[in-house]
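Enquirer: Read through the structures below before going on.
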Structure 1
Amino acid sequence: MLRQKFKTYSGTELLSDIKDLVLDQFGFDLKKATSPFLTLRKSQKWDCSDYTTVDFRELVQAARKPVKYLPDNKWAHQFLLGKFVGVTYVNYTDSRKMLGEIEESWHHLNEMLHEWSPREIVKIGRNPEILSLHHALLKYPIANQNGLILSHIDPVAELLALKAQAASLFSTGLTRRASKNYRLQVGHQIAHVNNTQNYDFVITSGVLEKLGLGSFGEELDAWADLDLLNIFHCVLRPGGLLYLELPVGKDNIIFNGLRIYGILRIPMLISDFELIATFDSEHLEPSEISAKFLWDIENFRAARRTLVLRKTGFL
């Protein structure tokens, strides 16, 4: 098994080297050499009782200026998984000005919900490929269920979930939001009280790939995205679904604005979930992600996909 070869940013590598240099070093056990994503489990189980609340207003600090480069220390080693993640510094981002703003579309949410189609709703955002989330919700419906949404600036994910007849939603994220819809509450915290598994489903779009890179004034954190997945696991009911909309390609970082998820980072991200299906923006039916598909995407380019995951026990 360990003689298998995988194409990574640094070249073609033996699985034994990936295990020694990445998985063992960063706290993951190789359970099975599945394709395109290895089946992993965390070496140390996440304890939900240690987590009570994530407060995004405390997480970001408008006074903290984003850094332009990864510091040459242990953080860079962790961000780059040793040598297996590429980094470019061509797109420095200072997103702090967004922290105090509310996108105008939040104030017209009810109007758009009743009068606009999903394809029209998608056009208000910065990410047309989020239509993949709509396709995922058609195939794996959320009608009459309660959900958590972690989203970026505009309410596209929220509108798609309301269109899909979710019973109630709680929306949060790094930026401010507003709602006059009785099915949609908004706030700046994800709370987990007395180990309560609050939600039937979780949707995340546009935040996971940015968090921990510092562009919003948050501290650099190579594992911020993985920690959020642990929290989603805590607040989901057993068997609940996670709709994960994110950029995929080779394992890259466009510092300080974006992670791109590839054959190494994706299995780390989903290690406590069962991958059910993957959707793109062009097809109603699921479309598989292959290793070749990821490899054929140019360095520091990405396609966006929605992964549908089911909560399992911590593996």
Structure 2
Amino acid sequence: MEKVRIAFDVGGTFSKGMIFSESGKELLNGIAVYESHSEEAAPFIMNNFLFMISDLCGQLFKEPVVLLSLGLAFPGPFDYEAGVSLIKNLEKFDSLYRVNIKKELMEVLQKSDLTLSENFTIYFENDASCFAMGEYCENAQINGGGYFTIGTGFGSTFIADHHILKNQYGLPESGMIYNVPFEESVIDDYLSARGLQRIVREVYTYPMDLSVLSERASEGEAKALQVFELFGERIGKAIGPIVKNLPIDELVFGGQISRSFSYFEKGIIHEFTKQEITLTIRSTKDTSLSTIKGLFYISQKKMEEIEK
């Protein structure tokens, strides 16, 4: 039987998956997208994972396959080693709070019709770190980079010489900067959907969906363009002092809000120019694709270390 590995980028609304051969070859043409049903009860979510896995295998194979591993890139807070979700009051996966997903999901899979290898394992990684590693490994010309996902929160990871930077160069022990003090609060409150809406209300005096704001910016509306430029300037002010002295060559932006990168890029450059920062900045081509590739890469490295 064919031996495969499966990986998912798990989000509050959608989960996106890919299937790989034992050696790591991508077997699916593109990414499969499923509803996460993150508002449902824990048993429903576990069975939904089973459905997604079975569907992925069924898309490619008529005969049963042997599942070698399952990787899940999850947003935090999360105990990734134990496989326990610590997500609470974030309007997603509340029913999984303090649930040992690794144990519960393993039981569901073992009772299913799927064939698991003798050493089948389920592993979890931070979605922002996976995105970072996926982008980093696709660009062999750089020594290091800073990688950011901007959505409901602000994810961040810094990599240099194939290692995630933590507790050095002034970075926190986690290596992530979402809770670094900035202005009246912390970075996460400003470089996120909440932060963007704060600027929207300052400029328009009323809230506005990101899709509407982006559409108005695409039509050249001055206020919409102003919102994004101010948002970019705020990004530059917040991360500039942090990235200035890191051994990195580029900054890459992903996440839902970064789809509008072309509108807030100008603000970042303006602020970086004032700080004499010359790093290359760009947006990702596909956040989920990079996240899944990074998840697979991290898992492969861990398995290699275990085998040693």
Structure 3
Amino acid sequence: MRKIDRLMAILLALLQRRETAQSLADKLEVSKRTILRDMESLAEMGVPLFATAGPGGGFQLMEGFQLPPLQLSSREAMTVLFALQALTQLQDSPFNQERWTVIDKITSILPQDVLQQVGPLLNKLTMQVPRRNYKTPYLEALLEITISSKWIKVFYRSANHERWLQLHPIKVYTAHGFWYCEAYSITHQEERLFRIDRMEQLEVIDSPMVDAHLTSKKISSPNSTLDSCIPIRARLNYKAMLQVEQDEHIGELITAISEDEWEVQFQCRSEDYEWAKQLFFSLGMNAEVIEPTSLRHEIYHQAVELSMRYYNHAFVREDGDV
């Protein structure tokens, strides 16, 4: 716990009751000497403290001392509560308990007139977070590991592999209702994004011998200008445009070519080619790949395979006649 947080915790405790240095040390898990130094700091800041000796003694605040109330305008309060409400929509987070209790704490100390202004606004304002059914048992530990810049070994389940990876986590963030870890991967020899809910086992390891210039290689996106990239261009209607613009890699590459037609053009890595095929196949009649011709052919063959799966039953009546 940081000193400023500890000083605030001591103040809040003394507002409720008399405390001894030992009782505060036990609660805050520090030494008695540390608490005594903190008391000196509070006194130097002008906090009216006094101590009594003997049984039943301890530190306490002068009668009438109060911390100033939290001063937030209605818009500031709405900003904080709006962000916290969005956090509660996530299936999992490193702050599962705190995200609920902090809302109660803030609303309990806000003036009534501010609450009356904020309540109706929050009922009309919302941030949509996709509902996902997953658990991230390593999320909180991974956040601590990322802060301390340690290496980890994880058993990772992707669409194509189930294997152990050695990673150096760089950043943890949430998007589209999922939690992601940006990390340098020894296997891929570059920075990659990993879904944290797909990490089935995790353990901290010693730092492996890796060249510094390799760990500085940034994440490759579908718009990377690599020799192995395949140029893809597709036309989108309004419905497809709304779906594609949500993609964190190619969403910003959409351009309008008419009032009701858009185009997306990007460089796709060969290893992401299957992802691109499934993306445009899933868009159905709302999108059309213009190039490459090979991608058009593969989407066509996949559509034929899908139609044949249902063909045998599509025109057969219940009595068995065609």
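Taken together, the values in this text are just the output of simple stated rules run on the coordinates, not laboratory data. Only a predicted model underlies this, so the values are computations on that prediction, with no experimental measurement involved. Cβ atoms are built from the backbone, for glycine too; each structure is taken alone.
Enquirer: When relative contact order in percent (Cα under 8 Å, 6 or more apart) is calculated, the result is 9; to which of the structures 1, 2, 3 does this value belong?
Expert: Going label by label, the one that fits is 3.
Enquirer: When distance in nm of label points 7 Å out along Cα→Cβ at positions 85 and 293 is calculated, the result is 5.5; to which of the structures 1, 2, 3 does this value belong? Don't jump to the answer; show the numbers that get you there.
Expert: Values: 1: 2.2; 2: 2.8; 3: 5.5.
Answer by label: 3.
Enquirer: As an exercise: P(r) over Cα pairs in 10 Å bins from 0, in percent, calculated from one structure in 1, 2, 3, equals 6, 26, 32, 23, 10, 2, 0. Which structure is it?
Expert: 2
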